[in-house]
Structure formats: structure tokens, C-alpha cells
1. Looking just at distance in nm of label points 7 Å out along Cα→Cβ at positions 8 and 208, which of the labels 1, 2 belongs to the structure with the highest value?
2. Figure out for me which of the structures 1, 2 the number 25 belongs to, where relative contact order in percent (Cα under 8 Å, 6 or more apart) was derived from the coordinates.
3. Please compute distance in nm of label points 7 Å out along Cα→Cβ at positions 104 and 192 for structures 1, 2 and give me the label with the greatest value.
4. For the read-out FRET efficiency 1/(1 + (r/R0)^6) of positions 184 and 200 (r between Cβ atoms, R0 = 25 Å, to 0.05), a value of 0.75 was computed from one structure; give its label from 1, 2.
5. For which of 1, 2 does helix-only ellipticity at 222 nm (-39500 (n - 2.57) for each DSSP H run of 4 or more, over all residues; to 500), calculated from the coordinates, equal -17500?
6. Using the calculated result -0.82 for log10 I(q)/I(0) by the Debye sum over Cα atoms at q = 0.20 Å⁻¹, for residues 152-215 alone, pick out the matching structure from 1, 2.
7. To which of 1, 2 does the computed value 35, 29, 21 (semi-axes √(5λ) of the Cα gyration tensor in Å) belong?
Structure 1
Amino acid sequence: MNRLAAENLHVRLGAKRVLDGVAAHFAPGQVTAIIGPNGAGKSTLLSCLAGLRAPDQGVVKLDDDTVLSLPARQRAQRIGFLPQMPEIAWAVDVRTLVGLGRTPYIGARGLSAGDDEAVARALSVTNTTELSHRNVMTLSGGERARVLIARALAGEPQWLLADEPLTGLDPGFQLDAAELFRALAHDDKRGIIITLHDLHMALRMADRVIVLAAGQVLADGEPINALASNILHQAYGVETKLTVGAHGPVIEILNRRIK
């Protein structure tokens with residue numbers, strides 16, 4: 001089955017309703033992009049889906065299990081989480097850092113042959129094998145982003161949740177990362193859920209888009225429908241136009257509109 005579902009999620013931070021009755025069901029084999037203005041609840045929703053935050057009301061389920069009822073080790077084996085702007089605390093080599101993704105599996109004797117193989121696969125799929133012996137502190141932003149994705153993939157999770165994974169990357173690395181996420185979903189049949197600010201990248205890379213605003217779901221469906229001009233006007237207060245470019249549809253932001 002391998003289904004992930006948010007059911008009637010409510011989260012409050014002080015007097016603010018960050019999530020207000022959010023419901024969404026996710027299936028493997030798709031890239032789902034969660035978009036919305038600042039403060040819409042995107043990161044909070046992702047944290048709840050990963051089991052890192054308990055909602056005030058509602059539940060997140062992975063198949064028949066409540067995510068928060070799963071032991072932390074088992075949850076980490078099934079759901080990989082890539083936080084926004086993750087910190088790297090130690091000046092270790094890339095292979096050692098990626099090997100930390102095997103933490104949920106490591107026994108008393110350290111990395112096994114199977115763990116080493118999983119690390120090698122993660123390095124290979126992210127095209128970072130040649131960086132294995134580099135000090136992580138010497139990497140460029142794009143290289144570091146790929147290495148951090150490799151660390152998450154080393155745990156071989158069924159689900160990969162990434163919070164703003166394209167932020168700070170130049171256009172070339174954004175395209176590389178988008179292609180990688182699509183391959184992980186379509187070829188490996190993983191469930192990929194990412195938060196994004198870039199509307200064009202959401203349109204280009206996602207199979208499904210969820211639009212959040214004020215903690216509620218405004219739209220949930222195929223990108224070309226979820227990113228329709230009336231939805232974006234409600235969410236962002238902007239006027240947009242969908243045009244056809246050389247590589248498919250493009251969202252053109254025309255001007256600011258008062259809601």
C-alpha cells in the first residue's frame with residue numbers, strides 16, 4: 001500500500017492558526033509540490049507528515065499506522081526528511097556524511113556491507129561518487145545540496161520529504177535536482193513531497209501541486225489546474241498568465257492585485 005495521509009490537521013502557534021483542517025492523501029510514484037505564500041503552513045505541514053511535529057488535532061497515517069505511533073527508528077527507515085537549509089556541523093568527508101543516513105539501521109558493529117552498498121547507491125544516483133573523499137566544508141552550494149539528498153537517500157526511505165530543496169541553487173542545479181526528484185518518483189516509485197516558492201519549477205517538475213494559504217488547502221491537483229490564475233490570485237494577490245514556452249507551459253506574473 002505505502003500510503004501517506006494527513007487527516008484534518010490543526011496546528012496553532014500562539015494565537016495563529018498555522019494549519020486549519022488540512023487533509024491530503026499521497027501515493028508513491030509522484031512528485032507532489034506544496035506551494036503557498038510565506039506563513040501559509042508549508043513547512044509545518046511537511047514536519048507533521050514526517051512525524052517531527054505533533055498536530056494539535058488530526059493525525060498523519062502511513063498505511064494503517066499513525067506516524068507518531070511508530071518507533072523513531074522505524075519511522076526514520078520509512079520517511080526521509082531534508083530540512084530547509086540543513087546545517088553541517090563537522091568537517092567530515094562526503095562519504096562519512098552520507099553514511100549518517102544509515103543511522104536508523106546501524107547496529108553495535110557499525111556500518112555493514114549492506115550499509116556500504118546503500119551509501120554507494122545513494123552517491124551514484126545523486127552523481128556525487130566523485131566527491132566521496134572531499135571535505136564537505138569545501139563543497140559548492142549545488143554540490144552540498146546533492147550530498148545532503150544523498151544522505152537522505154542512503155536510508156532508502158519509501159518517502160522523501162524536502163523543505164525548499166531548490167532554495168539558493170543556481171538554475172542549472174535546480175534543473176538537476178528537479179530531474180533527480182522526478183527520477184526517484186517515477187523510476188524508483190518513491191513518494192516525493194517538497195515545498196517550493198518557485199511557481200515555474202512547481203509547474204515544471206511536479207505531478208501534483210497543493211496550494212496552501214492561511215493554513216488551508218486552496219487547490220490540490222494537476223499543476224496546470226492547481227496553478228490557475230484565480231487560485232494564484234487568492235493565494236498570492238497577483239495577476240498571472242499561463243503561456244506556452246519552448247519547453248511547455250510557463251507562468252507569467254503580470255502585476256500585484258489587491259485581494
Structure 2
Amino acid sequence: MTRDLHTTMLSCLKLLLRPVVRFCLRRALGLNEVVDTVRIVFVEVAEEELSATNEKVNNSRISAITGVDRRAVQRIRETREQPDTTMHFATRVIGQWRRNPQFTTKNNRPRMLTLGGDDSEFNELVRTVSTTLHPRSTLAALERVGAIEITPNGVKLLTAAYLPKGNPVEGFQMLSEDVQDLMDAVTENIFCEEEVLPNFHGQVQYDNIPAQDLPKVRDWIFEQASRFHEKVDRYLAKYDLDANPKTNKKGGGVVTYGSFSHLRVEERSSSS
């Protein structure tokens with residue numbers, strides 16, 4: 001990397017860090033705590049990157065590419081907690097429940113599934129996502145966030161998505177994944193040399209909407225966005241090999257589509 005490019009990347013990093021630092025300041029997270037946490041994340045992500053490229057993963061290699069002292073790398077790797085994958089798998093379980101013909105009605109609605117023994121329909125649903133995932137823990141996670149209702153006749157899906165209510169760590173895990181996808185999409189667009197951009201990235205903003213109209217605007221956005229996400233969901237489900245396993249095509253392609261809205265009221269000067 002040339003010196004000019006290195007300087008440019010540092011400038012880009014400063015821009016990316018601004019919302020992170022603002023998050024820290026608003027929640028009384030000091031610099032020393034942030035530095036310690038960043039050191040841990042450097043080690044974890046370096047290990048993931050090395051594994052993804054089938055390179056040798058050891059403390060010396062991680063230390064070399066991150067700049068973290070080898071003894072600190074060893075301590076971090078030995079004492080870190082195992083990541084909680086409940087949210088990730090629960091999201092996929094809901095997706096299978098809503099789209100896999102094995103678990104939907106003729107009208108493409110999620111069916112009520114039987115509970116009980118190892119051969120119950122809910123256990124079978126969980127196994128389509130992972131054979132190592134425990135159906136009971138998945139059921140508990142979905143029930144905790146109000147995604148399902150357990151009845152005498154079986155379990156019914158109540159929501160179209162997994163929403164980690166009351167669990168900020170799971171909520172920010174979802175945000176982290178969204179941010180990663182957005183960063184990758186925008187980065188690919190910025191450095192793309194092709195005429196057609198690989199990813200869609202758009203935003204609409206108006207900065208002088210009457211505060212009393214914000215609830216109306218919010219409800220309209222929710223309705224329209226939900227309709228379009230449902231349309232995108234159904235379209236992609238036609239190509240997903242988990243929901244349509246009877247095909248000779250090779251899978252592995254990942255498509256992510258996301259959108260968001262943010263409403264706030266800002267103080268404006270009388271002259272504006």
C-alpha cells in the first residue's frame with residue numbers, strides 16, 4: 001500500500017469511527033475500555049479472516065497482521081467467550097418456516113407445527129437449518145421474544161422476523177451484521193471499475209417535515225417497506241436451495257437486501 005493510499009484509508013477510517021465514538025460517548029464508554037475491546041476484536045476478526053482463506057491460524061500469525069502483542073493474543077484466545085449463535089439460527093428457522101413448502105400451507109402461510117418427540121415437525125424444521133442446533137433451546141429463544149405461540153395443538157409462528165426484545169447484545173449483533181453488509185456494498189461500489197455497479201445504495205432525506213406529521217410518515221414507511229420486503233423475500237425464496245432443494249444447481253450465493261428509516265426532530269433557527 002502506497003503512503004498516499006494509506007493516508008486516504010486512515011481518513012476513511014476516521015469517518016467510519018465517528019458514529020462508533022458517538023455511541024461510546026453517549027453511553028459513558030471511555031477510551032481505555034474501547035482500546036481494550038478493539039484489541040480483542042482485532043484478534044477475533046484476524047482469526048476469522050485467516051480461517052476464511054485457509055491460512056495457518058496461530059498466535060504469531062495473528063500478532064503479525066494485527067500488531068497485537070503475541071502474549072495478549074494468546075490471552076485473548078484462551079479467555080474469550082464462545083459466541084452465541086442463537087439469534088442467527090433462530091432467524092434462519094423463521095425463514096424456513098415461512099418459505100419452505102414442507103412447513104407452509106397451500107396459500108404459502110406458515111403452518112402450525114407439531115411438538116413433542118424427536119420426529120415432531122418443529123424438530124424437523126430446526127434440523128433443516130442445523131443438525132447441531134438443539135430444538136428445545138431454539139423453541140425457548142423464539143418464545144422469549146414473542147415470535148411463537150405454543151398451543152395444545154402445536155406451535156404457531158406469530159412474526160415474520162426474529163426481534164431480540166430486551167436483549168441489547170443480540171440487537172447490536174444484528175446491527176453489526178447490517179453494518180458489515182452495508183460497508184461491503186458501498187466499498188465494492190466505490191472501487192468498482194465496471195459500468196454497472198454491483199450493489200444498490202440509496203437514501204432519501206427531507207429535513208423540514210412538521211413534527212406533528214412524523215407519526216403519519218412513520219406509519220406509511222413501515223407499511224410500504226414491509227410490502228416491498230415481503231416481495232423481495234418471496235422472490236429470493238424461489239432461488240434459495242434450502243427452500244427448494246430439488247435442483248442440480250450449485251448454491252453458495254448470498255443476497256442481502258436491507259433498508260431503514262430514522263425519524264428525529266432537530267432544533268432549527270428562526271431564520272431557516
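Derivation of every value follows stated rules applied to the coordinates shown; laboratory data play no part. Everything numeric in this text was worked out from a predicted model, so none of it was measured. Cβ atoms are built from the backbone, for glycine too; each structure is taken alone.
1. The structure with the largest value is 2.
2. Attributed to the structure labelled 1.
3. 2
4. 1
5. Label of the source structure: 2.
6. Values: 1: -0.82; 2: -0.96.
Comparing all candidates, it corresponds to 1.
7. Matching structure: 2.
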